[in-house]
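Trainee: Dropping the structures in below, format is structure tokens.
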Structure I
Amino acid sequence: MRTRPHDAAARRLLVRGHRLAIAGKAAAALPLFDAAVERDPLAAYGLLYRAGLRLLAGDEEGARRDLDALAALPADAYVRYREFEIPAPSTYPGFDARLDAFAARSRHPFAYMLRAFVRRAGLRYEEAVADMAKAARLAPRNAGLRAVLARVRFVNRLPKEALSDLDAAARLDPACGWIRAWRAEALRHRGRYADALKDADRAIALDRYYFRSYAWRGGILRLLGRPADALPDFERALSVDWHYWWGLKEGGREADPNLSWVLNEKMLALRALGRAGEAVRALNEAHRLNTRYGWVWTSGREPGAFAAGEAELDARLARSPRDAWSRAWRGWTRLEAGRPAEALDDLDAAVRALPREAAPALWRARALAGLGRVPEALAEASRAARLDPLYAPAHGWRGGLLRSTGRRREALAAFDRALSLDGVLAWAWAWKGECLLSLGRPDEALEPLRRASALDPANARAAEWRSRALALSGGSR
């Protein structure tokens, strides 16, 4: 149990500094990171972020000092605070080139780690893997770097290589709980549930503060057919919130893959126990934070998943016909299954019962669009965006409907708004790229279409539009 709770005052300083940096106010952010690191010298991501800010300000020596301090930290320090979102490349033009030059001159392993995070923020996953691999080669005894390389490989769909890296990291630091937890998750994805459970148990024995150990152990127990045993772990994960939920605690409303994953897993466990009403409430929380979660996971779903999910909601509504959210999710399920007319019946009722909720309004808009009622669909999507200005899919679908009516310039503004709220909506990037292509701006279309393909390699339309954009721009990128 080597990790100790973070410093609350340092966390608040990091939050404020991070938000300023994301908004393009690096000079105002830097003093806050200074104060945070002074309060807590173990704030690993604070040091890494400050190194970037110093480099941006032209202070290479200061950046190097931060990276040296980071290199001296134990691996446990890496998870004391949540990893920060890196600003979009367009926020600080020229920073990529400055970082490239600094990394080449310094050959500092953590300079390559910083560059890997910048690459990953730009959805350049293969380049991020290459940078992290170089960082690990430059510091072969650093367990934390090797483990971070594993996670970057994992995101780049290289689970076998990621597990090999985690094996090496665990040998380098066998008493580090979070490395053992990450190895448990890698084993879970390889289908080795019994081995994964042993690692998760070991991770919790080593570090009782790291919330993901509980979350991932709960997920493993659920897959082993033990949903009742999984639920206490999910509740524990949701209560150990002292560093991962700071964005939410400070009034933010950001897509959070960590918290939303736990809530979604809790929903699945509750469904396995026949507690559909509670499952719907957990899903509402998960979807609010990460809109990719639904009653049925629509990516890589098993055959019959929609029918099984609909049957559960049928049973729930037979018992509780006034449960508006269960009706809304049944409408969503029917919509995703390609049955917009049946979906509309449920969603009409749900919207009447939940007039201030954006999600059912948007799903109703999509059902109307599926029935060819585009003007009504556009009006309803616009209403959803007004009901919740932070609900990214409402802006994205509004843009899609504007695009379908030929109003591409208006659609671009809607896509920009959606992507500023949730930068991993692959379909919104694809539609934005198509709009730019149709407006005779193929050079500008390339980056949105590259991002769409990076996020969703199976999106054939995005690949087709990108090929056209490359041809029209001279094939230079």
Structure II
Amino acid sequence: MSEAPATPTQAAADALVPWRLARIANSDRRVLSRSLITLIGRAISKSAIVIFLILATRLLSKAQYGVYSYVLVLANTFGVLADPQISLVAGRDVSAGRQTAARAYWDAFPVVLAAGFAAALLLLCFGIVDRGPGITSTELVLAGGFVVLNRLVGLGTDMLRCLGRFGLEATIETTGTVLLVATAAVVASRGWGISAVLAVFVAQALIATLVCNLALRGDVGAPRRPTAAWRTMLRTGVSLWLAASATAAATRVPLIVLGSDTSAPVVASYSAALRLPDAVYLLALTAGQALLPSIAALAEHQGRRALRLIRGVVLASALVGTVLAVAVAPFGHELTQTIFGHQYSDAGRLVSVMIVASPFSAIFWVSWFSLFAYGGERDVMWIALAGAAISVAASIAVIERFGASGAAWVYVGVLAWLAVAAYARLERRAAVAATQGQAGWSPELEHPPLAPPADQA
């Protein structure tokens, strides 16, 4: 059955879909290939950071490495806590054709900037009260600057993706990260101290911010006064923030409860075992985020096709995760010995358990971002909050008796709940949208409609 004809309102909305993204969304193959570009770029960037963390243990003294690690943990923690997810909301609305890129970007910009400064201020206050392993005031200021600039970089890269500029976004992130790691390694090897290393991080974030702004200039135009829409974006972002925070808590509660009930060596083994399933978890998150722009465009204008694409991606992701789990689980002991050494050999049985969560991670994050694309931010919020509550209850009931093995099974069980609940809700919401006769440009169109120039938005 063909899609219903577009109504005038829908046709007007289609005219706002960024033309690059419209061309990509015309083909499932293009959707998947462009999303793969983002996934590969993120994988390279994360790998480069991991390499630097390994190099830093050799280039810095143990005391310096302790300070460096502590500062980064503070920066990441306060950056996440003060991130209202506005850039994600702006990107979805632009992808769906609900707002022009110019309006969404400049509505989001002051909120993102204010949130970054708030996070930096909280970090500075915390650092002044508790210097940790000996953080200097200069290091605190540099960490605060990195938090602010990192939020602006996130807005820029999210906007590039929602405009269909996946290759440019991946190039900016990958090239910037590789240059950051190379420069920081040289600075550390020269013995110039932690402040110099952190200054490299700030400089890279500043350059990335400027490059993103230059790349977006043709799409967003000159700065403009934000409209009242920023309040709606902020409310939506708060729901996403709660969902992201609750999801993080749900997967970390087993470790926290284990730490309060057992010894440090047991916690170390569990933490080491968590590295591999966590890598799968982060790749699944990146895949869902990469698919968001295309799913948002299709969900708004081609409901039936969006539903077919989502089902195909979820099935493929689940199969890949299952194959990975079946391939890795029998060799947990060998993997942990090879990667972490003989002192972590007892973590092998935990790896064999937690890798079972791989298909659930894949299903969950594809469903999470797809639900958000359909406007289901409150759905993901309540699912995540329920997952956090289940994690707390299960951890308290199981870990005291079964220790690290119990914590591993709670981790798997919580992700299974999140995956099933998110996908079930997604099916319901997507099916309703598909039966409402949503339609937009035809997938057979060779030239999808162009977005209006930024100065006419």
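Only the coordinates and a few stated rules stand behind these numbers; no lab work does. As the structure is a computational prediction, the values presented were derived from the model and not from experiment. Cβ atoms are built from the backbone, for glycine too; each structure is taken alone.
Trainee: Out of I, II, which structure matches 18.0 when mean count of other Cβ atoms within 10 Å over residues 53-60 is calculated? Mind showing how you got there, number by number?
Mentor: Details: I: 18.0; II: 14.9.
Traced to structure I.
Trainee: Let me ask something else. Quick check on the output: 13.2, 36 is Rg and Dmax of the Cα atoms in Å, for residues 293-396 alone, derived from one of I, II. Which one produced it? Provide the component values of the computation, followed by the final result.
Mentor: Values: I: 13.2, 36; II: 17.8, 55.
Answer by label: I.
Trainee: Using the calculated result 17.4, 55 for Rg and Dmax of the Cα atoms in Å, for residues 261-324 alone, pick out the matching structure from I, II. Let's see the in-between values first.
Mentor: Working: I: 11.4, 32; II: 17.4, 55.
This figure was derived from II.
Trainee: Given a value of -23000 for helix-only ellipticity at 222 nm (-39500 (n - 2.57) for each DSSP H run of 4 or more, over all residues; to 500), point me to the structure among I, II it was derived from. Don't skip to the answer; put the middle values down first.
Mentor: On the way: I: -23000; II: -28500.
The correct label is I.
Trainee: Taking distance in nm of label points 7 Å out along Cα→Cβ at positions 37 and 317 from the coordinates of each of I, II, which one would give 5.6? Don't skip to the end; give the middle numbers.
Mentor: Working: I: 5.6; II: 2.1.
Considering all the candidates, the number was obtained from I.
Trainee: If distance in nm of label points 7 Å out along Cα→Cβ at positions 229 and 373 comes out at 5.0 when worked out from the coordinates, which of I, II was used? Mind dumping the intermediate values first?
Mentor: Details: I: 5.0; II: 2.0.
Clearly, the read-out refers to I.
Trainee: For relative contact order in percent (Cα under 8 Å, 6 or more apart), which of the structures I, II scores highest?
Mentor: Values: I: 7; II: 25.
For this comparison of relative contact order in percent (Cα under 8 Å, 6 or more apart), the top structure is II.
Trainee: Using distance in nm of label points 7 Å out along Cα→Cβ at positions 77 and 165 for the comparison, can you identify which of I, II gives the largest number? Mind dumping the intermediate values first?
Mentor: Values: I: 2.1; II: 3.6.
For this comparison of distance in nm of label points 7 Å out along Cα→Cβ at positions 77 and 165, the top structure is II.
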